[in-house]
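**Q** Scrolling down, you'll hit the structures one after another.
Read the figures in this text as sums done on the coordinates, not as results from a lab. This one's a predicted model, so the numbers in the text were calculated from it and none came from an experiment. Cβ atoms are built from the backbone, for glycine too; each structure is taken alone.
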Structure 1
Amino acid sequence: MTTIRPLAGRHEYADAVSLQRIIWGWADLDILPVRFFVVASGIGGQLFGAFDDDFMCGFCLAIPGIKADTSVYLHSHMLGVLPEYRNTGVGLQLKLAQKEDALLRGIHRVEWTFDPLDLKNAYFNIEKLGAVVRTYAPNHYGMTTSHLQAGLPTDRCIADWDLTREKQSAAEIMARIPIPAEVARLKQSDPNEGREIQQRVGRLFQEYLATGLIATGFERSSDYGTYLFTPCPSK
């Protein structure tokens, strides 16, 4: 059984740095160093690790933020799980620990970014956790060294997770964005087609969000992953 607990100090921060190289394949230029973990721990951030006995197999890091209306939220900047521990529920355990800790501190909202072409992650964020997408950020981080990005711009959806609200029953679906299930393979084998898909998805996302719709659902089939858009309710 995997155990979730706060990271214990610099030696475990260093383990999280090592995991970044394995999980995302980043060069040193893109890796968060130990000193960032130290800063996050000192300003009210969250630093949780997933441990198989004493072996760290995943981690998440969040930092506090303040909205324009002065409300406080957590920006969940990074969550990663080693490949051999994926599909075992470790990611969900980390997110639920994040939720429990936030609520104990009176924080009711968590946000994070994710690649709109990562269909498994989209399903997890929207359907399992109940987050919605209100914002689409083209090339949010600039170009990155991660092999997972396959040389494409870092377009990102921003997941908005209201910790006080259970996933709502689906409202009338007003728009859809279907994405081929093979998009992860296409990004690696045919970057031009991957970029065409990314551009189409980005254009539609921004068009729908601009009309007052938000992504509140995600359907999966053997051929497609599909974002579902409904009218934006009050926050």
Structure 2
Amino acid sequence: MSESAILVKNREVVVPGQPLARGRFKLGRDVFRDESGIIRAKKLGLADIKEDTVSVVPLSGAYIPKEGDIVIGIISRISGSTIIVDIRSPYQGVIPIPRGRATERVDMRKYNLKLGDVILAKVKAFDGSSSLLLTIDMEGLGKLEGGYILEVEPAKVPRVIGKRQSMLTILKEKTRSDIIVGNNGRIWVRSPSLRELLALEKALRKIETESHVSGLSDRVSSFLTQELSD
């Protein structure tokens, strides 16, 4: 048998059939070994190399960050001078805590965060593999107080917002709610009551399932009017 070797970088985007490794590696998720002993990807995804196991993390439906995106994240870990953020993606976000002279240029109150806090952040830099840098050093960014988190498929975010924010305006006005939509498919909502929140949740599901049909804004508007009528 030929010498064992990894043929891709960890967290590299791979396509179905692409060679990932050869030799004495264990098969993980969404990979197969061909007749010649080469381990290949079954799906489009990220190569995941852990010790002696080769897997693929599927990208279908996942949020893939782009520089400039606005995302809603949840603080998952704080380690030393680094804040780790779950952004509903195969990639974790990183926020460095300013130190020294850098603190003179930022509002350090924004960094008074704890596990589970919800934040609004901007993707500052992303190299397409593992390094995902977030920032909260802009007006309007930082911790989101109170409210609820809803989710939609990231691919449906443009439909939730609509042209010139037309759909988002309908959702806000009909449910009398404060709504912030992240590019990662997370939606922060502060509604006047549970009734409006539940109506908004149903409207979001309607947008997801009917996003391909024309006249969606009018249908959603009528739907919410009916849901919230006395």
Structure 3
Amino acid sequence: MTLLRGVDGCRAGWLCVEARQGEEQVRVRLCRSATELFEGVEPAVTAIDMPIGLGENGPRPCDQAARRFLGQRGSSVFPAPVRAVLAATTYVQACELSLAAQGRKLSKQSYFLLPKIRELDGLLRADPLLAAAVMEAHPEVCFARWNGDTPMLHAKKTAAGRTERLALVEGRFPGVASRVRARFLKREVADDDILDALATLYTASRLAEGAAVAFGSATTKDSTGLPLQIWG
């Protein structure tokens, strides 16, 4: 049976939840790097909450489409950095490179993701087989698809937002969120990281079944050949 992985970035690195297609048992790993996440492990259909394909001189169409789909939750989709920004070593330099490439500076949220984006980008570009198995997902898109193509009503950081997301998670993965919570410190893995990882695992199952839907065309690639798509 196909192995499925859902992955979300967290303060300590990467939170990975995995299960075999059709089975209820969910296993959990906390990886300090993307290399650790993929090195020496069984191949799997993986949905990961991190930009993969990167634009050259403007916003990615898949980000724009995901924001429109999410409506009031659309602000949760941070603009992905343009590829030139991966060379930056400081926030000032990142803003300069972004301004030169697309006429606007980089957000702080996107800047803090750069080390993870850079490492993942290098791994996927070096290994076409891995790149073919790893798909970009966004938890809010995943939850909206899970919720009958209806975006979540409340922001995920609120008590009401956690409640509505947890209801979906418990229906599919009963008891898993509390089990993961008990394993890790909140300073390493936040509550919403756990729910987001399980949402991407749900999307990995949809990918394996051929039921997932992408924002962005399958034929649209970035300058390195990586896809410009967000799956849900």
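**Q** I have 32 for percent of Cα pairs over 28 Å apart, calculated from one of the structures 1, 2, 3. Which structure is it?
**A** 1
**Q** A further question follows. A value of 69 was computed for percent of Cα pairs over 14 Å apart, for residues 131-202 alone; which of 1, 2, 3 is the source structure?
**A** Structure of origin is 1.
**Q** From 1, 2, 3, which structure was helix-only ellipticity at 222 nm (-39500 (n - 2.57) for each DSSP H run of 4 or more, over all residues; to 500) = -13500 calculated on?
**A** 3
**Q** One of 1, 2, 3 was used to compute distance in nm of label points 7 Å out along Cα→Cβ at positions 59 and 211, and the result was 1.7. Which label is that?
**A** Corresponding structure: 2.
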